[in-house]
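Presented below are the structures under discussion, each in the form of structure tokens.
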Structure 1
Amino acid sequence: MSGAVRPSLGDFSHRIGLTVRWGDMDALGHVNNVKFFTYDEQARLQYFEAIAAIQPGFWQTSGIILAKIGCDFLQQLRYPATLDVGLRIRRLGRSSLDTEAAMFEGERLVAVTRATLVWFDYSQQKPSPIPESVRELIRRREVLPPEEATG
């Protein structure tokens, strides 16, 4: 994350609290790196549950699939801990969108995940444009407006 602006909790309208479990640790006594992807997944799914409640057919005929994910591990995290995880949509493309999730233990930023999701037609098994109704729900929900292509 060198050179990148570190997110703050105030950048996120969608936040969840997570309790770190004893089983999340590895042999070195800190939270295993793969667990941060699980924390991202939990925040991401809860973010889109609100959209699924409004968007007809979400999760049945169309919805999101994960195309790519990465993580900047900034600080070690140890049990016991409670995390505040914020997730936002950074970019809205034609059929894809980029997310950012920041994980905080108190004021301490411990990890940032970034993912690319694709809006997917499950019956056709191919990407499709993000519906305007979903775009508008995302725009209204975000504290920081997502970057959008023009033209």
Structure 2
Amino acid sequence: MKALIQRVKQARVEVDNQLVSSINAGMLVLVGIDAHDTDATVTALAERLLKYRLFADEQGKMNLNVQQSNGEILLVSQFTLSAETRKGLRPGFSTAATPSEGERLFNRVVEHVHHRHKFTKTGQFGADMQVFLQNDGPVTFLLEN
């Protein structure tokens, strides 16, 4: 499982020019589900997302997590994060979870994070989404579990 985290001042997701979700300051998380991922992987990644320190404290150091900074979270399923890109000129997707398993595990990530942090929103699984963001920093990290 992979999560590309971006600290944002704001972010939103649209489908067919209709707003699906939006957040103010917090983190946009693009989530890729791999074929070998399990419920245990979900729990580990969700906990890491909630505890990952990417927000500045009073001294300007990245010492606060999203909960401590009162930030919002926007979780977006990102199938292409699971692509095999180590060689060649075209991504391969044999390492990605099937659509049904990917949706099940993504929904588990959403449930786990939302249960612990009420300021959590999502994109629309499987849709052709337009994701808009104002990256803060820019600050971007790739977490892999």
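Can you spot which of 1, 2 the value 16.0, 51 was calculated from, given it is Rg and Dmax of the Cα atoms in Å? Answer by label: 1. Here percent of Cα pairs over 23 Å apart, for residues 33-120 alone has been calculated and equals 37, so which of 1, 2 was it run on? Comparing all candidates, it corresponds to 2. Once relative contact order in percent (Cα under 8 Å, 6 or more apart) is computed for every structure in 1, 2, the highest value turns out to be that of 2. Could you tell me which structure in 1, 2 was used to calculate mean count of other Cβ atoms within 10 Å over residues 49-56 as 12.6? Derived from the structure labelled 1.
All of the numbers you see were taken from the coordinates with simple rules; none came from a lab. Worth saying up front: this structure is predicted, and the values here are computed from it rather than measured. Cβ atoms are built from the backbone, for glycine too; each structure is taken alone.
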